[in-house]
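**Q** There are structures below to look over.
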Structure 1
Amino acid sequence: STPGVKIMLNNKSAAAGINKIRPGEYDLKIEKEGFVPYAKKVEVKYFKKTTLSIILKEMPAITSLYEGEANYLGYNQESDLYLFYVPAESAFYRVSSGAPILTTPSQIKNVVDVIWNPDRLTAVLKIKNDDAVLSGTPFYRPDFPQGAITTFLYDFGRYDLLHQKAHFWGIGIGDIEFTPKGDQVAYYFEPGTGEKSLVIANKDNSAMNRIADLRSLTNPTVSWSSDLKNIVLVNKSTAYETNKVYNFNLIEKTLSPLTETGDNLSAIFDPSGEKIIYSTYSSDPDYSNSSLLSLMDKDGQNKKEFKVRSNIQQTAVNQTLGLIALSENEKDKYLPISINLSDLKKIDYVFSGEITAPISLEYIEAKNSIIFIDQNKAKLLFLTSNEYE
């Protein structure tokens, strides 16, 4: 009786004779445009009335946070702000419920990477050195080689344009990650002198602590455990067979390989710090994404493949949902999923629209939503599963 609702029993329309069906088991489907379809097996018995009260869930749509090209998207939960870099403006912008607001002076040029502090009040900026482009900006470093990647900590001054500062860290800094509290960083350091070190430093890099000699590795990825007792690394050599996953134990100061084979790409810890999610190279002509995700204990035991085609940059971890990922289910077609890291139960999320080439993902627990960059656009999607309770 509700306008636009389509009711099916065993794939046949039940609109006309729903009160005249015979006893038995039926596949019930209820559909309405703009809503998540409902499906359930129902049993009809003699002399027994079956009543279902169903409220269909609205089908979420992808929202654009900014109409122009954007990158390096992050969310400030305290202020409920989305922040992103706009290359055409050489500046960061922020948006909440209204129009985007200029957040930095238009002088942040030649950006090759942004690593956000969890508080979103500071970020590490990696800048390609070029005197002609950077002259007159805080990133001008004429004493360093042209083309070198310089690293800065940028203080957004609580988004006050007049109180922002760029603190120069140096060159030779590779992969870098903040601790969950944002008060420390870990990074790979190769300054060109023959040194290759794993460094832990305070967030302004004024107190560097070289904690491991990494001359046996090449430009590894770096990621903390939540308890700050371990750092997982993945070798990034062009000799791909040597690209194993390693754990550095910060208490015992030991570096241990966790995988017997190479071809690994990146790795992160789960929220408990007891498991590691890692990606491995796996090419398939039916897909654009050549990365498969797996799970193992922090000591390298109990390896399990997720059979999910996604890379670490397209994932997030959360205490409640476990792993959240944008998974390529068909070529250039991605779907949001979550996987419980205890029982490996997978939940698919539904939406209208399409995700074709995502390069980042962040999960916002307070809103049960994800933000991501897709086709150089900043996007927002509220997570809704195809399941009904």
Structure 2
Amino acid sequence: MRRLQSEELREFSGALIAEMLAFKQPVALATYAQRWLKLFPEAEDAPDVAGELLRAYPSADSINTAVYYLTAVSNYDNLYTIFRACLDITFNEKLHGTIERLIERQPEADVWGRVLFKPDMSANAHIEKLVLRWLRLNKKNPGLDVSLVALFTSSPSVLDAILEWIDTAGRSKHIDFALDHLYRSASRIDKTLMSKIAAAARRALKGIHCNESIASIYATIVRASGEQNDIQAAKAWYQTHRGAERAWPILAAILQVNERNQREADEFAVMEAKALLRNLPLGSIPALVGALVKAHPDAESVATAKITYKQTKLMWILEVLVDVAFDAEVKRFALGALEGLNGADYAHRLLSSLLRVDPQNADVVEFANMWIEKNPLHKSVSEIKLLLAA
């Protein structure tokens, strides 16, 4: 801010102004942004400044400025920041109407797959309307990338529309990501879609020649269906392609499905996962390590998970260790992690696990009370309070 106050505004100041606006700098910065846009309306950074100004300080002026660039700039990639800001702020009919017209004009533009969602996965009927229109306009476009929209949507209607697109034209290079993200979102918002996702993934295997994509699709099939015939088909493919790069998601999926369905850990998946991890650098493939220790927490799996946590500090690995292999070393890891988190809102999962396995631990109780005090409106407060009272 001092730099802007002490120097005359230059064209190259735009990037700095946009960056500062992104971090919610003082309201006075809006004045500099508006002055800069008047001085350099055609500058390369102008759309980014307009977008960050709209996001930080939505007003009639910043909305009108955004609409100006939306209608004046023909390269949609240069409008990414404005698109993102329009969809992040409270609904504005003028902005959304302009975006809808731009979607109609260039429905195949790559940028739509990168902006038509809420990063916090919150439901938004206005964005849902835009997404559904975008998908309908691209129903025969095999080059569409729906993977981010599939991952972040909170709308079953959008998931259904993506499945329809996959059936009609979904042979893009992103199909494996789209199917994986469909599964993840359906797990969160509509499990009734699982059979459709598994069926779409089976069909998608035809014509796919990239081993990495095939392994990912088999993993989605296994997770979505959980059926033995799908598991056997995935195993058969893995046995002849175990040397392929990133074939391991199949093993993780089999381990996860058996653990989820409270079945005994699949011996084939356990042995193959252990063999693979022994031959890789310590701390490799955390997702496979987590699936293995959760499904089969023997001494080797637990030791591998502990090493992986020490090297990666991945909180979810620690949460799994607390749940399935709680001992003095894991307790030390967990208390150290809680101290580092300092009441962060996402500490609730680790607190929940610790309160279940070590409810009388004074340090855990203290951390839990501090977390409640810092996050009184968090949706998990009632759960933590119940665990404290147990």
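**Q** Out of 1, 2, choose the structure whose coordinates give relative contact order in percent (Cα under 8 Å, 6 or more apart) equal to 10 when calculated.
**A** Of the structures listed, the value fits 1.
**Q** Of the structures 1, 2, report the one carrying the highest value of distance in nm of label points 7 Å out along Cα→Cβ at positions 23 and 167.
**A** Going through 1, 2 one by one, distance in nm of label points 7 Å out along Cα→Cβ at positions 23 and 167 is largest in 1.
**Q** Sticking with this one: Tell me which structure, out of 1, 2, gives 23.1 once mean count of other Cβ atoms within 10 Å over residues 79-86 is calculated.
**A** Clearly, the read-out refers to 2.
**Q** Could I ask something else about it? If mean count of other Cβ atoms within 10 Å over residues 55-62 is calculated from each of 1, 2, which structure is the one that comes out at 14.5? Write out the running numbers ahead of the final one.
**A** Values: 1: 14.5; 2: 17.0.
Only one of 1, 2 returns 14.5 for mean count of other Cβ atoms within 10 Å over residues 55-62, namely 1.
**Q** Still on this model: Rank structures 1, 2 by distance in nm of label points 7 Å out along Cα→Cβ at positions 183 and 375 and report only the one at the top, that is, the highest.
**A** 1
**Q** Computing Rg and Dmax of the Cα atoms in Å gives 24.7, 70 for which of 1, 2?
**A** Source structure: 2.
**Q** Could you tell me which structure in 1, 2 was used to calculate helix-only ellipticity at 222 nm (-39500 (n - 2.57) for each DSSP H run of 4 or more, over all residues; to 500) as 0?
**A** 1
Read-outs: derived from the displayed coordinates by stated rules, not from any lab. A quick note: this is a predicted structure, and the numbers were derived from the prediction, not measured. Cβ atoms are built from the backbone, for glycine too; each structure is taken alone.
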